[in-house]
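**Student:** Listed after this line are the structures, all set down as structure tokens.
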Structure P
């Protein structure tokens, strides 16, 4: 059962040049106990996705669509899917006349009333095209009211001593929660204009206690004027009512878990090596036993030997605690040995997703092929490393059609004009490419 479901998420940044489409229509499910590697070049949207999940986006970030559904005990899609389908059918019915009005209005209305009307039509159509939880609730009001009545009736019967209705009561509660889109983290913090509140009391129940984040660059993540142990104690006491002695005992346990000598608790960050700082940040992220841990570039600025040791520790801790883990990296080889599944991001989109072995053995997207070809293999014959030509595109004005086509050696005319669909030639393995089925039939893309 998924513990995290990201649906059609769109996170844009407002800058002087326009809107930076940092995350543009990402869908991602994370199962309980699973380790997922999120890889791609710098600037492709990996960290923005992590900050969206933890609701740590900056003030110029706006969420224009999608949901981030989190449930520490699992997000039951069995209940949610029928309601999403029902709402989508009703949304499509309302969107059709708006689309017709927009097509009938002048393409260049100039200024004044006509321009304002076209702008309002575009805004209304975008709201329906990229629904948020509030939109779904609006279109599911008949079901929500019926379920609320059902829950009240079953609750009264159960309280009167009829235990046979317990199962029906719990199922009705689950269905009501699904119809109301409960568990959506964006719903907690999003304002009507798409901006996010800096703080909301409900976030304390989730952030760090249920979802924690190991920030990129442990060298700069620790406060230099406090001891490392005191910083972890502060994180614990900010969320739980424990005294100093209990908190320090927990820090000592965490140090043993991540492999730091306990006698280093009262040292300052400058007295730690780079690897120890990274382990300390992992210890802080684990302090409250979260269900989901996101590690953003956990091996940044570390030498290859230390990085390998850190990833070995991560794998050991993940198995020991059975936690759900997302590891973000630009280096596929970093996450290859620990991730059950690899998700490849490019220009704000998820371009390929699948089990780690399938990604390596049967690559379906040219960008993934380029990433895999950019690092050496310890097995097999020696080969020349090949860099991906060109640079990532501007996300203010991304390319039309497939966003990777300017750098793709397989690109054809259709790639420049039509956005590719997701192709899933085998269960659990999909790619955003017009020719993924052809690549699959030929045994996957070979590394150059």
Structure Q
């Protein structure tokens, strides 16, 4: 075959390839036009976005993880579940078509098993079986995300894209929270003690149902944004990450969530100690700035953190006592997975007329729901998740992965501190986000040390 013939064949292949792209583009354009013609604009756009997402996920299942990370705080959780279901199907099809695909071992599989098994028993024996099954499905989805992330994110670039998706979503959430504060929103009586905090006129919730839930979400996103700020050498990207951090930081301040503030402070303190101790000076200057400028609402809110006179604090003490009484009766395998079991039984143990749907403490709540073995399983799971991130930081060679690992366990510590005064898994999106963050830590570990099994 002559050189001219070879060139001719290559040109023909390029022409066919271009024609395929053009034909696909024309078909998709016509389809978009038909959809917008048949449906109202908002519904039509949702259908188009759904189709684009479907095509992307079927093309590469890892795109499903990115889409899930970016959509988790922005759309209804039922649509997130649908999106994830498509990702799982795409992953299975990918395995079937690629016979050389090898599943990776989860580094802390025994710890996860120790946590998951009591969840199953607590569901089977639940006093509210249907609701417990629904909550169990959420936990299973969270575990599946971890499993898929480990098997699909096989490069540092893909891990970067996943984290970037989380940051984009957090920035949108923060912007919407700032918009709410600017335009004003209703301040529910249950969210604030007006006598103790007369200067607080609003507490932002953004896309969540409660300011404390929003604060929990931002505790999980701000440190990892900080990590990418440190990881990039581009001044333009540094500026973008800095703006994102400022938006998220201001938003969490405007939640006026004291538990959220303490959790974020711990997370950023841990990040500073491990990554850059010069940040400690910046924190001190920030604290002095608060004292000098003395924003009344913030300073008053800070001053009531340990005050029993604040109704929010006083509310929790008899609630915790009632929860301990409940634990005495259901300490073996719990009353049932999910807060509905707590809500069904709590009236029997209620003290001082305190009405509640959960215990406002992650450890007490899990003890009530899944018993002593479930609580131990959770503690072991969290401990080993942090241990893996610490191993990555201490023994890893890539400074960027090491910073991400620190951000992961800093966020875990931060949200668990918040969990001392709130049930952080009450909201399914926060539960899923927690596992997504753990997934990034485990993926970072695997990328650093290949397929070592722990």
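Here, each number is a calculation from the coordinates, and none is a lab measurement. If you're wondering where the values come from, they're calculated on a predicted model, not measured in any experiment.
**Student:** Looking at structures P, Q, which one was P(r) over Cα pairs in 20 Å bins from 0, in percent calculated from, given that it came out as 22, 53, 21, 3, 0?
**Tutor:** It was calculated from structure Q.
**Student:** For the read-out relative contact order in percent (Cα under 8 Å, 6 or more apart), a value of 22 was computed from one structure; give its label from P, Q.
**Tutor:** It was calculated from structure Q.
**Student:** Tell me which structure, out of P, Q, gives -12500 once helix-only ellipticity at 222 nm (-39500 (n - 2.57) for each DSSP H run of 4 or more, over all residues; to 500) is calculated.
**Tutor:** This value belongs to structure P.
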